[in-house]
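Where a number appears in this text, it was derived from the coordinates with a stated rule and is not lab data. Remember, it's a predicted structure, so these values are computed and weren't measured experimentally. Cβ atoms are built from the backbone, for glycine too; each structure is taken alone.
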Structure P
Amino acid sequence: MPSIFEVSASGMTAERFRMDTVANNVANAQTTRQPDGTPVPYKRQVVVTSPKRTFASYLLGFRNDQIPPAGGEGVKVDSVVSDPAPPKMVYEPGHPDADPETGLVAMPNVNVVNEMVDLISASRAYEANVTVFNESKNMMARALDIGRS
């Protein structure tokens, strides 16, 4: 049973990281310059996750008639990568970073609607992990109560 708490906690950590990354993307949705002042638009960041234990390593636990522990071991954040999509080109001739000939500004490749969908998805997954954590705690408490009777 304690592994249930570890799995839920790793899920909550990963989803919180996703929510933080989405918030950063939304905050930079209009950023057309880098921190050093160069006119290069912000690139959307995407969180890459993977299971802490692969299915292949789980199957290897069956060697020598050993039964591997039930369940998984959770999820981990592997990295944060930049979205390779090109920047959006917006006609805004009065913008300081606009091309003087065309009036186009290279804007970040962040779509706020997609970011909000990602935020809702991460929030629901976080809530699901909290529910699993709390229900596991309640089941353990009930099992202790039964043992005391």
Structure Q
Amino acid sequence: MINSFENYLELGKVKRKTPDSEEAKALLEQSKERMEYTKLKDINQKTAKFVLQDSYEAAREAAQSLMSIHGFKPYSHEATISFIKKFYKDNFNEEDIHKFDHFRQLRNNSVYRAARVMEEDAKSSILFAKMVIQRVQLLLNKK
């Protein structure tokens, strides 16, 4: 479950820093490059977990670029999602937040428990990451 952004600040899972537009641009560019790499991969039972991990990471990097613009550095994936929920609720609805957290959990289970990832989940994670990257790109263009 995603806690309040203030909770992550209090716990030290997010730190304040100087806003950094160059870092934001670099994170978004890295996110796009990761997506390009990920989209080249065939999705099958053996590769689904890696595709999901990379597409989730691309979405997380894009979200973190927004944090950098606001002067925050995350030390938890949940904190990044909480940030999006608090500061960008007009751009990402509850369903988007739920999906982000769902892919985070799938990614964690595959990385730390070697859990299988279904091919459909990998495909869905690509679509989700592409959407996040596109929205973040539009948001950064407005800044």
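Below are the figures for this structure:
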read-out: Ranking P, Q by mean count of other Cβ atoms within 10 Å over residues 42-49, the structure that comes out highest; value: P
read-out: Structures P, Q, by FRET efficiency 1/(1 + (r/R0)^6) of positions 18 and 114 (r between Cβ atoms, R0 = 30 Å, to 0.05): label with the highest value; value: P
read-out: Which of P, Q yields -16000 [helix-only ellipticity at 222 nm (-39500 (n - 2.57) for each DSSP H run of 4 or more, over all residues; to 500), calculated]; value: P
read-out: Read-out mean projected area of the Cα convex hull in nm², computed value 8.1, structure in P, Q; value: Q
